[in-house]
Structures are given as structure tokens and as C-alpha cells.
Structure P
């Protein structure tokens, strides 16, 4: 079986984790947490990194740090992983959905303004599959309406927009380091920002609201969270950042190989990179037109599995989620692009360490199934 994504641990991961274990510092107080935060923030081109135990907690902290809560609305893409919406809902704020752009699969910037109300306090965008958003247009809208900009960059480590990396494009940005991400700690997340106050609020809330610069008194002024990252996970993360550019180049190269090998097959189309963007291809997604390809998406997934190739279907739109409807997030609006992506999209094996032979096997199987 060619797995859909395997983590690549080809640097100092074992050395650093062994050192962390030998030192006895395996909780969140070890040196690797600070070193990882500093290294990743530097990689993104910002001042502050705040490590957390996973990407969803990082995104939740970003929303909390901005002071959003009950009665507020946050605009989010309808086509995303559900953690984006959950992070908003945890605070009592209401996520408001905007359909995807049919070319980039990111939030349709042209449709954001129609969803803004007097209750809207922020726009939370997602760089889907590693494709950066049109941040210039989004920032202009945010400034016009006095909104904060949050980026969910869980899928876009090292992606760039006009030369600036994700992490340096919004007021505050959240990353995931889950095992299948371009950079991984197994489980983990990070909030990055240039804003000193937002960084301090993230540090404060992630650690049960213990005072940041005062003796630990066990008197807590606010309700906080236990979102700390362990020194062991951070040790892996530091080793990953040291190889970040190399791993990014691998993902980009593999995506180009897929496009070259699958180009011209009837009924297959690809995500288009945002103008001015550098796409880092967390996942190599394809969209099927069943009438031209000759098979449905689900048939292709099944037939690839029979040939030893693991795949995944695309996300289901937020307007289709019962959990969100229960919280008053209605399905009003046109989400036809999200529905088409959910019904006909899948991603192929996408790990950084894929070999040329594996990609050729996948593409050959897709071609054979389409021809059959």
C-alpha cells in the first residue's frame, strides 16, 4: 500500500528527543519548546511563536486572544476542515460561511463583503491544501470594515504570497503539526504573530491563565486552557524546521510530477495557485468530472485501493455539518462550489518522501482506471 501521507523524519529528531529524555525535561518546561518557538517564528518572518498541543488549540487561542465571543461573528471559508469552525464556536462566536473560489478552492474573496454584518469582528481564512489566499484583497476588506484577520495555516507551512510566508500575512496565524503536515511534531500546533499583546494573551490563556510575569500564586483571574506542548514534541519540531526548505521543495516537486503525468486525462482538473502565491502542496488534490473521466470519485477511490493506493475524499462543506446547524449556523446561501468539491474531489498520496516510482504507479493507475 502507498499511504496517503507518511511523515518524513530525516533530520535530528532522534538526537533531540533522546537529549530531551536524558535531561529529564519531558514536560512543557524544557529548552526545546523555546527553541522550536523561536525557530519557527523566525522561519515565518515574525517575532512571536507560541507552541500548543495541536493545531485546533492554536486556532482557538488565536480567536480567544482577539477577545471574540458570544454575539460576535467570524467569517470563515465554507470549504475547510471542521476544526476551523469549531475553534470559533468554542468561544461562543458564530462562524459565518463563504463559498469556495472555483479556481483556487480558497475562500471566494468576492463574496466576503456580502456576509459582513454589524456583528462581524474578524475574517478567518484558510490556505487550502497549501495554497495561500489572496491576502491583499482580504486585508483591504478587513481594513475597510475594521476587522481582524486570522489565518488558519494548518496546511501551508512555508507557503508564500508575494514573497512573504504564511504566518506573516495576517494579524495572527495558527499552524498544525499533525503527522501528515509538511512539518510535523506528531501532534502539535503553533500561534505566530508580530503583535506583542496578542502573543502574551496566547501565552497566558494556553497555560491556565497563570500570571506571565509574577510569582505563581494559584489565583486565576480568567478561565484558561491547558494547551501546552511537551518538550518531546518540540524536540521533533525543531528538527523539522531545520529541514523545512528541503521538505517544501520535495512537496512542490512531487506536485509538479503529478501534474505532468496526469495532464490531459479527460475529466481531471487541478487546484490553481493564487496569483502571487507559492503553493506548498500539503495534499495533491484532483477534481473529477465523472461524465468525462468515466468513473465517479468514490469508484476511483475504491479501484485505487484495490491497487494498493490510499486516497482521501475532500472535506464536506460547513453548511452540511449537523454539529454547526445545532449551534445556529444555518445553510443559507449558495455553496455550490463547496458541494462540487466535496462530491468529486480527492487527494492522492502526498508525503514529502514519495518516490518517483510511487508517483508513476499512482498516475498509471489513475490513467488505466479512466481509460477503462
Structure Q
């Protein structure tokens, strides 16, 4: 992936708002209902072109397809991989369990109706991954969108394992390693096209207050270490500079007072054989944790995509706020602005229709990120 050069580059975390018609069709897909596939493909293609144009207009340097054709950032794999069926009830977030009035009914229902692994896993629909990549690569050419790099997100083995329950493999380790081997095929399809792979890994932080909310921190740290080993297995054939890894505490508005501190997981995350970390830094529960990078310095081969935009509120961050956050991030990694990009804390529409930010305000937020990055860039000699 390209380092910031001449100015701090901007990017985001993956999902972008989808139009209502597309949300409706993807909802039917997630429920296992029949859909008009030609209509779904047409709407997804049109929406992909639209978000490519809008990213360029907002001044985003490293762009993607906005995940327009996916039902969600993780469960999309059930359309590409055999071995899933039925349903199971996933545990709720610990803070929402304590304050149930803040839970969004649609999200709660989604967690109750998750598919699970019921048989041997096999990645069969490489054509869907190729089609999604075609939409991005060809869409950039068709729109003439100015950009510095392209990325495509993909669910990590760990988040799939904890989102889609295991009713087949003998252990969690066996399940997550089987997922790693099968998802390897998708990861290699993405990178073979010269596109940066972003691994979405909320399991490395969020699952502390979901699946492992009752366990000692040491148990969760062991799981994080296992999931990092699974990632390294899955990307073993890919140069690390072509992979970036996203860690988050969940894209839900709430107290987040049970979130695992960054210092408890960062040294383990550094074991991932990747070229960049995409980290939350605007989330008010974690905005102070830029200091952790001073205690645990970012490895020399890694870049930091600093979350400077919150994806859970309709506040539009002031460019000076964005600039200040970026300066803190640059300072935290040793003062070299070329090792930092501006990004968002999470996706804006992680499951189709789940967006918390108004669709039009999303583009204001991305535009102000560009303004703030330009302000911060002026603080350095390039």
C-alpha cells in the first residue's frame, strides 16, 4: 500500500450507505427469500459507481466499493462459502445488556438470526468476489475517480467464527483455522488484482464485551493470539505491505464502559503480518489511547490509519478537530506523517440499512476529513 506522500492521505473503513431499494433486496437475501438477481446486480452496480464518485468528490485518496453488494461486513461469506445453515442466537453486547433501552431492535434481531456452521467449509463462489472487484476496478475507470490506491475489505477468520456459531467442528481453534484456509482464497483473489486487502477484525477488541464478557482478560488475550495466528496462516502468500488490519470495539452507540483497553491487546495485534493497522481514535471511550503507541511503539514496517471520524453520530467533526487528532497520531508513531493516514473509526453501514449516520451527512464527514488532513499536513516538511 502507498504511504502518505506530500500530504496525509485519507481513506475510510469500508461500508458506505446503500439506497433503500438495494437495502430491501439485501434484506431478503439475508432472510433466505428469493430475489430478482438481475435487479439486485443492477442496483449494486449503480450504487457502487455512485459511492466511487462520491468518495472522489469528498477527496478520499484510498477508496473502495462501499461494500454495496454485501448483506453485511461479515455474514456475506454465507453467500460465498458452503457449510452454513440454520440459525443461532449470538450474545448481546455487555453494555447493551446492562442498558437494554439503548439497543436497536433491528440489530438485536439480526444477532438472534445468525446462521451457523453446520458442515465442512468450502469456498465455492469465487465468482462473487471477482464480480465485486470488477465493480471497483472498472468503476474507477468508468468514473475517472481520482485516487491514490484501492482497497477491498474482507471478514477475518475470527469475526466469522464468533459471528456464525460452530455446530460442526470439534473446537473453536479447529473452526477458526478451517475458516482461515477457506478465506485465504478470497484474500488472494483480492490481492491478485493489485488491490489492498483490509481484514475486518472486530473480534480482536469487541468480542471482549460480547463472546468473552464473563471471562478473565487472559482468556480473551489467548483468543486474540489464536485469531492472529489464523490471520497469518490465511495471508501467508500475500506480501504484508498489501494488507491492512482493522480493529474496533463495535459500531454501536452506547457507554462502551466494558471495552477492553487498547494496551491489553495491542502487543498481540502487532504479531499480525500486515503492513498497516486501521484503528479507532475518535471514539470518545478510546480517544486518549494514542498514548498507548508511545508505550508500545508501532513496528517500523507498519502504517497507522487513524480513526479521526466517528461513524455513530451525525455530528460533523470540525476540520481543526480532525487535524488535532492526526497530529496526535503522527506524534504517537514518532513524528513521521508519511506513516499515518486519516480514516474513520468503523464503517457507516456495516449491515445493509444499519447506518446510524444520515446518508448525506456521511459525505460531509468524509469531506471534512479531507479538510482536516490538509490542515495537519501543513504542519510537516515533506
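Computing Cα Rg over 2.2 N^0.38 Å across structures P, Q gives 0.99 for structure P. Sorting P, Q by mean count of other Cβ atoms within 10 Å over residues 7-14 from high to low puts Q first, with the largest value.
Given 15.5, 49 as the derived value for Rg and Dmax of the Cα atoms in Å, for residues 311-358 alone, which of the supplied structures P, Q does it correspond to? Value 15.5, 49 for Rg and Dmax of the Cα atoms in Å, for residues 311-358 alone corresponds to P out of P, Q. As an exercise: mean count of other Cβ atoms within 10 Å over residues 39-46, calculated from one structure in P, Q, equals 16.6. Which structure is it? Of the structures listed, the value fits Q. Identify the structure, out of P, Q, from whose coordinates FRET efficiency 1/(1 + (r/R0)^6) of positions 23 and 79 (r between Cβ atoms, R0 = 30 Å, to 0.05) was calculated to give 1.00. Derived from the structure labelled Q. When mean count of other Cβ atoms within 10 Å over residues 15-22 is calculated for each of P, Q, the greatest value falls to Q.
Values in this text are rule-based calculations from the coordinates and carry no lab data. Keep in mind that what you see is a predicted model, and the values were worked out from it rather than measured. Cβ atoms are built from the backbone, for glycine too; each structure is taken alone.
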